[in-house]
Structure I
């Protein structure tokens, strides 16, 4: 449907794609004003000549960049998770129906929106993803080398450092019966392993440098179980913590709360929902495992974590600690303060600070 002359567009649903974007605009009464395709090169020109309005998009690849550009023209841009837009699709799925569904979903009062990330946030998260990819590649090289050596009856202990020490010894040993072709392959794989490991270390150095210059990230690193990697990823992913009503909402957003399958007034809780960012949730749980591992030796027997370990499985305890850390992180980000252990928070006020008796 072409644009209707004289009717002001108040809300637009924009279905983002690589080459051609679908646009669906309505007026204040919900009447369709425009529904058309627009080439990628013409999108900014179109919105530059359009009066300020509400623009809705799915939080997909390139959506944050489009959002920043459209905000620069004075438009109000809101991003939504695709699974929340899908129920508004009418009939068969196509670009026109998707844009129409986005336009309708963005106006719903109960809709949940995704905060628009800055270019710096995206760059840091891209660095995290790049490091994660190199870590997987490094693990793949290490496992492949161990598997190939096991075919010749040579077993190498787990750990990259053991490969660094054992492989040169194996290559220099002329009596182990390894063919020359296989020795060349081992040398090539070892070289690739070292290069990949070096890339991981360099990326970690860049992430830690950013972490040390960011006050919010440094505050999160004061929480037991949250280090520079987790703190920087959490800071960049969450953005403004005030977008969440509470720490519990942040923990639920990260998928650290039980799934529900309740009906008829009967509550049935299942495993954790695993919604949200898998990478960030994994970092929080790994950090929680580290806290649990040292808790029996470094914490009092009646400490919350030790009591939790005593009555629940360690995997369940790790998720509980990760959930708690997420809620604490929300509190620190909203209050702009460092973490204070319970034993310090619960200390009575000093006599000097107490009011004088009448």
Structure II
């Protein structure tokens, strides 16, 4: 048989046998078969990335069934999650997963039944539905990556999120805002003001650099965002001096680089306790973002503009943050009354 009519990736050896020759991730795979049919079957299987990776591992004496959950998570940390803003959150959720399943659990042992047990375990720990779903998302990602990289020989179980009801949106009242001003340090109060009047996420603020602020135009641009899309919004007059002073103190790099979530939460928790709100689980720094959205809505700003201001990927998310104005509801009630 002439080699020119052989399928791609298969060549004829002078002995009359057929050699499959293919490069996978920079590693060359060659295998000899007595018949062309067997060679074609093997060459076709190599088109499946998971099979090819598993084959490479087996050639090194490592079977997919020996891969543990801890090894798969470590792989994700080093190669998949490394550049994500949510890296720390993923790692925290991964620790919860390992705490239940055990670090030496092989991937094939993560069955639908064990996943159901994991959900119940999370509930017993007092986790909210949202928290449980985030942990399930991380577990699903780990198993999917493991399958794709040849660490898992079988299809990973389909993991369904728990039904999640819409949570109550906690906003800051004017009185609470005044109380925070008296309880927080001046530096922390400035941080609160910027979060409140830009509506940005805390992680976005920690990444903000002097070059992202144009005091002359009166705009601030957030580049490091959850959605991966930058956004530019106007600077409110009351926070312009704060940003100007921050730029002067740190003309290069992140202007609020001395802050992080841990430092912010520590200062917030102290003030929260002094306000007698220690049992209010929703009174967290993130409610500043809720408050910004709700106050914009109260002034009649359209949902589309609020969506752009906050940097939401979907207007459905924006709708969770905003409420009808009382004046609007009063008008509805008045019209309804006239129909009686």
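State the single structure among I, II that was used to calculate semi-axes √(5λ) of the Cα gyration tensor in Å, giving 45, 34, 21. Answer by label: I. Largest in FRET efficiency 1/(1 + (r/R0)^6) of positions 40 and 256 (r between Cβ atoms, R0 = 41 Å, to 0.05) among the labelled structures I, II is structure I. A value of -0.88, -0.99, -1.19 for log10 I(q)/I(0) by the Debye sum over Cα atoms at q = 0.19, 0.21, 0.24 Å⁻¹, for residues 136-239 alone, calculated from one of I, II, originates in structure I.
Hey, semi-axes √(5λ) of the Cα gyration tensor in Å, for residues 216-279 alone derived from one of I, II reads 27, 16, 14; which structure? Intermediate values should be presented prior to the final figure.
Details: I: 28, 12, 10; II: 27, 16, 14.
Label of the source structure: II.
Match the computed value 74, 34, 21 of Cα extents along the principal axes in Å, for residues 88-199 alone to one of the structures I, II, and report its label. The read-out comes from structure I.
Throughout, read-outs are computed from the coordinates displayed, never taken from laboratory work. Because the structure is predicted, anything quoted here is derived from the model rather than measured. Cβ atoms are built from the backbone, for glycine too; each structure is taken alone.
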